[in-house]
Structure P
Amino acid sequence: MSIRNLTWGMLIIALPLSLTAQQSDYQAAIDAERLAQADEENSAWLSYGRTYDEQRFSPLDQINQETVADLSLAWYADMTTSRGQEATPLVVDGALYISTAWSHVHAYDVRTGQHLWSYDPQIDPAKGRDACCDVVNRGVAAWDGSIFVGTLDGRLVALDSETGEVQWEVVTVDQDLPYTITGAPRVVKGLVMIGNGGAEYGVRGYVDAYHAETGEMAWRFYTVPGNPADGFENDLMANAAQTWTGQWWNLGGGGTVWDAMAYDPELDLLYIGVGNGSPWNQALRSPEGGDNLFLSSIVALDPDDGSYVWHYQTVPGETWDYTATQHIMLADMEIEGEQRRVVMQAPKNGFFYVLDAANGELISAEPYTPVTWATGVDLQTGRPIEVPEARFDKTGQPAIVLPGPLGGHNWYPMAYSQNTGLVYIPVTENFMGYVADNEFVPDPDGWNTGVDFQRGFQLVMSSPNPPTNASLLKAWDPIAQEAVWQVQHEVGTGNAGVLATAGGLVFQGNRSGEFVAYNDATGERIWSTEVQGGVMAAPATFNVDGQQHVALLVGSPALPEGVVATTTASTNNSRLMVFRIGGEAQLPTGPAVTATGDDDFVLPQIEATHELISQGETAYNDNCAVCHGPSAFSTRPDTYPDLRMSRRLETVDTWNAVVLDGELQDRGMVSFEAVLGEGDAEAIRAYVITQASLTQ
């Protein structure tokens, strides 16, 4: 047994023979035919989006609008990590497989909840600094007795579906560069597809395919061209380079494929979503403009060799962090009297796109959320009709733009109901003040956006009528291109992934600690239950011995207000929860961990010179603002703590223990001693205290 499996794997030794014999059921006997026909297999959830078309729709209807009132917990399992949880479980051949933060993988008997095995890839906690948006993992893939996971440090690992033993692992990135993997692999015809992240840190994007049996690379498709002096990999990259200017290769270029993929067995096309540029600010990476292919594009590839078939670029010359890595789904629908096979996406930029799946032809595009960077999309050219004032990179003038970099829709999976014909989108209404960083210098150890977050925040704060933020679940008609209904979540909370079923239900969790079922036609809340933790992940559903079950991974980086930890396994109550009608399991009701809230926190008083505070402001903006918020006002307190309320401010020693000594590195807050200048840590503390005093 691998040493990486000892934490949980030793539990298997103590199982009675009758249970260990059942392990022969956990074969994950997946092949191409079974995946292609996944929609007909109700006892399983075979891939990240259930089926190759990624619709996240289940034909199961035992749990429906009438019976959902009796839905309750069947079993649960505490996770062993306390960061964000974003994975959708896989269910195949009697086992449920789930990945968690830090790229851990756990396997359970789907009937009983009996723990089968765990895998810990032993990620260096320092790698957390390269993860722009937490040390998350969105899921695993299955094929022919193997479970595949991409690890935060850039490995692709094949695990035995019955034992969790490592079958092979391969490094898919240059580990000297700040690449990460947080997305779920996909398997197509025996090839495992995996992308990566890291565009903000200055890397070049690509997607790989590896042979499932051996881990040998089959092909690689680069999404942006490299250094012309090194020669281009193919004519496609040479042509793409014509849409770039300057020396973009010195800045990486970006274009990472960090999330969305879908496959069409009939057309035999693999669709990938490509991310933002590196840096965001196009004037810095491509000074004379250009479309910068294939940034912010949906690209169709031949899955056998990775060769290019077609692309559609949502934002030519993107400059606002408008990725097109958001959920891609396929569907058949009648449009203007003609049956069409389409690709649908609601990317960050705020427009909902419907494309012809065979050739990428734009069919329609309309805003699904408030948009100010463009007035529409020209259906003849396929290009957005931009608002010139929004291009801060060209005008040199600050601009408040909607959506902001969080996007109108981010990674949270949406769902499409084959019954209603509606797409259910986790929508985020947000904005940002974009100000060009006129003193930009590439930082090999930090973010490279080319945007001055501090001045952008001040721009918004000084605006007489700033926009507002909101999180919504929106039912969208992709043919009429209009909203049918929407539900607004509690102010200040983030969104979560979605599941639609033939029972007339849409399931979604929320950051307030609830799991909710909505009427798919009206948005009426029909059922909800408390889950003791924030939810970001999307649920899955499947049949077990004739009973429909719904599984959900619970856990956002912070507990909802008023909730305390009830498990010693994770401080944010990260749990896998499986529901069925008539379930009899109960969550623990009392705290297992002493609460460490800061309700009685008293801000320390200090005497600091203007020079020290100014030094701290500069060091904070360079090293802390991206995560903890500009001007020390956390914009994502559910993910990154608001430092103004941190007990670590009480003394220089308690502060430096984290900032310099890495006391919280196991939670991803690594030491910054190597990147901070002399006195910077103390100066940042003084600056944060000063900012905190402004709100008291």
Structure Q
Amino acid sequence: MAAPQGFQPFVPANESRPEFTIRAVLLGCIFGVLFGAVTVYVGLRAGLTVAASIPISVLSISVLRALGKASILENNIVQTTGNAGQSIAAGVIFTLPALIFLGFDLEYIRIFMLALLGGWLGVLFMIPLRRQLIVEEHGNLTYPEGTACADVLVAGERGGSFASRVFFGLGLGALYTLFQNENLLGAWPGTPNYEPKWLPGAAVRADATPEYLGVGYIIGPRIAGTLFAGGIISWLVVMPAIHFFGAHFNGPIYPGTVPISQMSPSDLWRTYIRPMGAGGVAASGLITLLRTMPTIFSALRAGMKTIGKNVSGSDSSRTERDIPMNIVLLGSGLLVLMIFLFLTFKPIPGAQTGWLANLAAALLVMVFGFLFVTVSSRICGLIGSSANPVSGMTIATLMAVAAIFLVSGWTAPAFGALAISIGGIVCIASSNAGDTSQDLKTGFLIGATPWKQQVAVMVGVVVSVFSIGITLNAMNKGLEQFTPMQQAIPFNVSAPPDGVQVQQQHFSRQRFLLTKPDKSTEFVEGSRYMLLNSLGSTTLPDGKYLYNPQTGMIEVQWMQGIGSEKAAAPQGRLMATVINGILTRKLPWGLVFLGVFLVLAVEVLGVRSLSFAVGAYLSIGTTLAMFCGGIVRWMVDRAVAKAGGGEVDTSSEISPGSLYASGLIAAGGVMGLAGVALKLYETATGNELRLWVPAGSAIYNLLQHQAISIVAFALLAFSLYYFARKPLNNK
């Protein structure tokens, strides 16, 4: 099949240039590992991800140019390989953290295999669709991120230089994070906090990080404002209302286990806002899915017509060759078989489901995977990857799977873990298929070889999943806290209350770092404790606890990093809520429906509710910091418009501000992960390395004032405002 009449790619089909070279693949693998890890870090904290193809392209142009003359096709292979890390990471963090919320451990090998199988399925299922979506419908499906990436590559080939703006963001963002991050130097408070005494239950705080500032700038003032509006409703309206009406009750109100009068704003958020937010996110995800149903049906009809049509790979033209269809079919079948074998021979500990359920799971992955890969690939062409309703498609998958399990009588906790595994693979496949479509669109515009790009994506998947699993587990452990119970709770191991499970005879850690209320720490022997997991209990909040058999008391709460205020993982919590609600029919339904009706009210007002619902779920510290980035974007847009535009296009995917913001996001993620690694080292060795001036000294006390944090964040925001107004050297 030839390209549309009149279309000419940047590199003609009859011209051969270096493309799938060793240096291009290696550099792409490095970027895949880096941006995969950064996406996990930022996504778990902010609840959303940003595209990585453009910053990778910009960095690739600079690096390969320094190594010698580079081809535009080589740079395209770099961004194709590297972008796989971001798309796989997005699918992983949206789903697999749900295993933690369901009471299971995050095993590295499980994350690795599910991400690998889902990523490869996304590529193979998308290949038969490429010619229809990318070539035949070139004029109808724009693939905005892919087109913008092609513009960057062409400008770089002609001598344009954008990399300095990204490197400025990387440098200043890294320096700022070094001093701001509490796991690094911690020179000033990372989260300024204000709890007004005149409004009990409320709090205003901001996680003053460069990654939140950069994300807020890229998503713009409208979306950032909608996110913050959700935070305002939760933290300044609902939580004070809960405190006002509930503080006079002497006993706890479900799902709380302590009286409301004793709860801090963070306690109110964990206990009452998260179920409400999960209901809101679920409702908004389904509304988004319903809104796109006409597009979905048209995508399916077009996709079904495409299957088996002109996919033999026999075209003589270099720019028309895909991976052969027989390899696609054989590979897809082998992947589905591998899913069945992995679920059967490597079940989640404590989650035995049997071969029949595992076979059903593999078949459901094949059905829902192909369905939503087709939908995702087409929707990305219409509205872009950022607006692709992957969460809604995953919710639909989980609801259907959970309903099938419920009808089949498969309602034990093990089947919840199996359902999350199915949803995880489908989500990863859909996410990667959407980004693969964007990459192939870039390749189509510049004249790349499709089968080489498809192989590059698969290589990128293999390499990036190594860092994704490591990062996920590192954040879970590096951000965790063991804290003494405010009051030890008597517990009968032989007759545990409903919703509380004794997971192990002994806690697996030899020792752990106990953080006391006064912030002092001490190492405690773990062998004297038993591990409990609470899910849906009326006596213990959801989470993990350590029980001391010698005293007969629950003495320590184990607050894992994922699910904490610093890594809320809203989509993962949502997936766990959906599964647990359907299979056990035990949820705080009043709070869940409160979130649903709040979303319906927002939709009636004409506001797209998904951003609002995510903002209502997240900590206000996250949404306020992103709102600051959105305000900077608004100020830049006004300043540029007032000056007559000139050489700065603030709406472009490759504007000066978006490139600088990408550098801030990467810097915040990399340095944040360095802080997590440092904390893991300190926990393992007991050596404190973060103090850079003596604690208690005059300088230390001065810098620990919250005003210093606000001033430093304002200076970082000003740097974004300054560089966003300076035109790029793209001539």
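Please treat every number below as a calculation from the coordinates, not as lab data. Owing to the predicted nature of the structure, the values given are computational and were not obtained by experimental measurement. Cβ atoms are built from the backbone, for glycine too; each structure is taken alone.
With relative contact order in percent (Cα under 8 Å, 6 or more apart) computed per structure, which member of P, Q shows the largest figure? Structure Q gives the largest value of relative contact order in percent (Cα under 8 Å, 6 or more apart) among P, Q. Work out which structure the value 1.2 belongs to, where distance in nm of label points 7 Å out along Cα→Cβ at positions 55 and 215 was derived from one of P, Q. Structure of origin is Q. Taking mean projected area of the Cα convex hull in nm², for residues 271-606 alone as the criterion, the top structure among P, Q is P, with the largest value. Taking mean count of other Cβ atoms within 10 Å over residues 39-46 as the criterion, the top structure among P, Q is Q, with the largest value. Taking -20000 as the value of helix-only ellipticity at 222 nm (-39500 (n - 2.57) for each DSSP H run of 4 or more, over all residues; to 500) derived from one of the structures shown (P, Q), identify that structure. Checking each candidate, the match is Q.
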